[in-house]
Structure formats: structure tokens, C-alpha cells
Structure P
Amino acid sequence: MQWAGPRGLIGTPDFKCLTIYHDDPLLVEQDKQRMSVALGVPEDTVVDGEIGKMKVSAGRYAMAHFEIDPEQYGDAWAAVCGGWLPDSGYQPADTGLVYELYLNNPEEHSEKKHIVEICIPVKPL
């Protein structure tokens, strides 16, 4: 936010906040898991220093919408990966990014809830 604010990127139509997970927590030790904290910005945004650019590619994604307390993220992931996915007829795709898309500022929510979408690239079984 310190980088995006002075560049006038916060509050634009393209602005989104997300966390991208590069490793499966069931396969990679917690201290070795990689993630990227990202902001959706216009494609022509110039980056510098430690700030890089990546693109979430188009494709088929399972998207699950939640309104949760901060301690319920694990339960939300379990509902998608352990609840919906096994009976869905889909499996995780080999390509694409797994991410959480944050849709609100919890401080502005009447119950301080986090409104989030969990997005997983999928392919048919």
C-alpha cells in the first residue's frame, strides 16, 4: 500500500488485493512455503525496486465466496479443497495461480468480517 498509494493506484477500477500461494501446504513445510502479496493494477503500471509484476492467467477456476472472521480462513480452504472439490468432477489444474481475492476492508465491515474469494485453477477429472 505504501508503494501503490503515492502512484494513485488505490481505489482505481483495476485495484484488487490478493495473496497468491505458490506451494501446497500439504506438501511443503510451513517455513518453506512461498506466497506473493499482490495488488491488481492497470496493465501499463510501471514497477520498480522490489515490486515486480505477474499476471493471473485466464482459465477455468473454482471460486468460492466467503464472509469470515480472520481465524476462519483454514475452515474456508477446507470447505473448498476437502468439501467441494472431491465431489465436483474437477481436480486442481497443472497451470494457473491459487489465490485469495480480498473484496473488502474488514475495518469497514459492521462485524469486522473478511469478504474473500478463494480461487483455484481446475480441470475436469
Structure Q
Amino acid sequence: MREHETEFRHRGARIAAIGLGDRNYAKFFREETGITFPLLIDEERQAYRAAGLGSATLLHLLRSDNAVARKRARASGHRQHKLGKNPFQLGGSFVFAPGNRDLYAHVSKTFGDTASVAELLAVIP
């Protein structure tokens, strides 16, 4: 997302991330990734539960789609950062608009199952 923040800003949107770690983990993550957008901390997983985000199992590590996602990430220069509080917590991507409107929701089914930047940008009016 860091590489595409300008594209979102040009459309009038802002990016924020929510992580499971504590302040120290968030500081480490921010320094390692170079993100400048807000990084919120949800140590108790309240936002994750409210959004209906699930958790993976060890079997998810063996899925072929995860192997493809890992290969794609490595080829793009990404690497695994320090594991957080719950490494099996799955994520999601959401686009919200003023007036309490939900424009887009992608709930990850496994690791590496993320919404594309194109999908996220496409729903921004």
C-alpha cells in the first residue's frame, strides 16, 4: 500500500492500517516498512472480530495459493517481518466513505489473499 498511497490521495482517499502488536511492534513495523499513513493498534483484536476476520491454521501454510503468494511476494522484494502477536490472524481490506457507507470489503480466506490495489481504487468515487 505504501507504494500506492499517492494514488489514493489523488482520489481523495486516505489509507490506515490496523495491527495486532503493541506500540513497540508498531514502531518496528513502521521503521521496517517505511509507511507514513496511520497505523492503529488493536492488541485485543476487537476490530478484527467486528469485521468478521478469521484465523488460519497450520494447514493454510500448505495451500497451493499460499505458495504462489509467497513466491510473488519474494519476487517483488517483500520479506516476512517479525511475527506479531497472532501470526495466524487473517486480514482484510475495506473502503469506507463519509456518511457511514461501506464501499468495499475483502475478507482474507488465507495468507496472501489480499485485495488488489486496482480493486480498492476502482470503488473510490
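No value in this document is a laboratory result; all are computed from the given coordinates. As the structure is a prediction and not an experimental result, all values here were calculated from the model. Cβ atoms are built from the backbone, for glycine too; each structure is taken alone.
A value of -8500 for helix-only ellipticity at 222 nm (-39500 (n - 2.57) for each DSSP H run of 4 or more, over all residues; to 500), calculated from one of P, Q, originates in structure Q. For which of the structures P, Q does the calculation of FRET efficiency 1/(1 + (r/R0)^6) of positions 21 and 61 (r between Cβ atoms, R0 = 25 Å, to 0.05) return 0.75? This value belongs to structure Q. Upon calculation of P(r) over Cα pairs in 10 Å bins from 0, in percent from the atomic coordinates, which of the structures P, Q produces 11, 40, 41, 8, 0? Of the structures listed, the value fits Q.
Comparing distance in nm of label points 7 Å out along Cα→Cβ at positions 37 and 53 across structures P, Q, the highest figure is found for P. Among candidates P, Q, the computation of semi-axes √(5λ) of the Cα gyration tensor in Å, for residues 5-44 alone that gave 29, 9, 7 used structure P.
Structures P, Q were shown, and relative contact order in percent (Cα under 8 Å, 6 or more apart) at 29 was computed from P.
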